[in-house]
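**Student:** Take a look at the structures below.
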Structure 1
Amino acid sequence: MASGRLVGDYTPIRIYQEVAREMGRDPGSVVISSEDLGYLRNLVISSSVRDVMSLVSMLVPLVKTRIDPSVAREVYKRYLGVDVGEDRAVEMISELVAKWCIEAAELMGIISIKGF
């Protein structure tokens, strides 16, 4: 489920899945989980945070735990043609998945994004 409202290009997610398969790693680690959606729902209910970028920042650490650094690095080598390093690549792919999660949550009626 994607609306494109927060994520302009999902290509890195597709590339991550391809690279993960090639390296024998879990290609599903970049797929939104029910845990992600539940965590987001609880964030919105239990905190005063309402702006999208703060929600992204709070989701990123959850997503990061399952991103393989070597896979993420290879993703951006292929996608951008440059080596951004493992840490930056993990940050970038985690942010992308977090934004995708927010889009999916909105499409599913879990949250509502206004004014973005």
Structure 2
Amino acid sequence: MKFGDVENAERIFRSIKTKNIITYGAMIKGYVGNETFEKALDLFEKVDIELNDVTYTIVFNACAKLCNDRAMKIGKELLAKMPENYRNDNITSTSAIDMLMKFGDVESAE
């Protein structure tokens, strides 16, 4: 979706029969890159497989950009469920801190 062709990317994504976390992550990242943050969160809510550090980071970024009640709820719930090993990842942690700061939740960010 680097060229903004969201429609074709969605068509290809729908045609993939067996999706994995990389497929979902690429699509969510494409939505974020094209500033369609609501679509990114819509798709994230459909993911029913184990997340990886990249997916956590992408969703935290989407929540930070959207910065509304829905994004705050999803972001904070995701952070609460995030496994400890991802909390030690600098990129993922920085994305979570950025999200919390944009929500105005300095206490949690610290």
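Bear in mind that the values in this text are calculations on the coordinates, not laboratory data. Predicted, not measured: the structure shown is a model, and the values here were computed from it. Cβ atoms are built from the backbone, for glycine too; each structure is taken alone.
**Student:** Supply the structure label, taken from 1, 2, corresponding to distance in nm of label points 7 Å out along Cα→Cβ at positions 10 and 98 with the calculated value 2.6.
**Tutor:** On the way: 1: 2.0; 2: 2.6.
Traced to structure 2.
**Student:** Related question: If relative contact order in percent (Cα under 8 Å, 6 or more apart) is computed to be 37, which of 1, 2 is the source? Each step should come with its number before you reach the end.
**Tutor:** On the way: 1: 37; 2: 21.
The value was obtained from structure 1.
**Student:** Another one. Out of 1, 2, which structure matches 24.9 when mean count of other Cβ atoms within 10 Å over residues 58-65 is calculated?
**Tutor:** It was calculated from structure 2.
**Student:** When distance in nm of label points 7 Å out along Cα→Cβ at positions 18 and 42 is compared over structures 1, 2, which one is greatest? Provide the component values of the computation, followed by the final result.
**Tutor:** Numbers: 1: 3.6; 2: 2.8.
Once distance in nm of label points 7 Å out along Cα→Cβ at positions 18 and 42 is worked out for each structure, 1 has the highest.
**Student:** Output the label of whichever structure in 1, 2 has the greatest value of FRET efficiency 1/(1 + (r/R0)^6) of positions 34 and 50 (r between Cβ atoms, R0 = 25 Å, to 0.05).
**Tutor:** Max of FRET efficiency 1/(1 + (r/R0)^6) of positions 34 and 50 (r between Cβ atoms, R0 = 25 Å, to 0.05): 1.
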